[in-house]
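Multiple structures are listed underneath, in structure tokens.
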Structure I
Amino acid sequence: MTSTAIFWPMIAHVALVYFVYALMSRRRRAAIAAGKAKTRQFRENLQEPEESLFVRNNLNNQFELPTLFYPACIALYMTGAATLVPVVIAWVFVASRWAHTAIHVTSNRIRYRRPMWIVGYFAVGALWFWLALHLLGLV
């Protein structure tokens, strides 16, 4: 029987996306209140205040690599392959996304941010590999 546990990491990532949206809004409002930005700047997003630039960039990141995460989780569930191993891998991916975000929206140090991205990159690859093995009848 397929476990619905694969959906919890997906829900945790959705929570992260909502958190980043809220943080971006908060930082933009603070920049406007401090006189560092004008509301009209956000109409076309051509000029982002320094305070919210890293957050906006991070939000973009949440719609890049994660676009491979969601279909992998759903495919694992639908094919009955959402067992303990892929669920743990999915949690590793989400943990790496949260850590990547924490670094990105604070210090934005590539030295620390990049390893978190790499963990997520390999985790998503592992989910697809597990799915392929399952489809071949090897796991």
Structure II
Amino acid sequence: MVHAHDSLIVQTIGRVLIPLIQLFGIYVLCFGQFGPGGGFVGGVIMGTSLVFAILVFGLRGLWQRVVFRVIRGDGVGLLVFAGVGGLCLIGGGEFLNYTDLPLPGIEGATRRFIGIFLAQVGVAIDVAVTALSIVLNLADSSSET
């Protein structure tokens, strides 16, 4: 079991840094198509912020509930990614060909942007949840010895 860090300084810094790290992860996710970043990098940053929260605050109380709710959403990212691809197929095109998204009243460039963004959100969710589940499994296996 991962226990909370006993230093008040570390916990105070964690309370300040964790929301900033998560905000930066959302920024990297949203603006990844204009520079380095995207769904994978944004998901890694978001997963790292949750791992940092576990290391600072442990798995007791509020953080335990947050972490296990995130873990329960493991397949959500895959559903979002495959759902966007499936919508492209329904629109009469190929899988993940975003110009064929059936969004009425939206032009081609905007459709492509929405499709790419939703696919990247799905990737980010899966990467963050996978990073968190790896750390939790390693923490469980190390406590058994």
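Could you tell me which structure in I, II was used to calculate mean count of other Cβ atoms within 10 Å over residues 6-13 as 10.8? Clearly, the read-out refers to II. State the single structure among I, II that was used to calculate distance in nm of label points 7 Å out along Cα→Cβ at positions 54 and 118, giving 2.1. Matching structure: I.
Quick check on the output: 4, 19, 22, 22, 16, 10, 4, 1 is P(r) over Cα pairs in 5 Å bins from 0, in percent, for residues 22-77 alone, derived from one of I, II. Which one produced it? The value was obtained from structure II.
When mean count of other Cβ atoms within 10 Å over residues 102-109 is calculated for each of structures I, II, structure I gives the greatest result. A value of 0.95 for FRET efficiency 1/(1 + (r/R0)^6) of positions 14 and 110 (r between Cβ atoms, R0 = 41 Å, to 0.05), calculated from one of I, II, originates in structure I.
Each value in this text was obtained by applying a stated rule to the coordinates, not by laboratory testing. From a predicted model like this one, the values you see are computed outputs, not experimental measurements. Cβ atoms are built from the backbone, for glycine too; each structure is taken alone.
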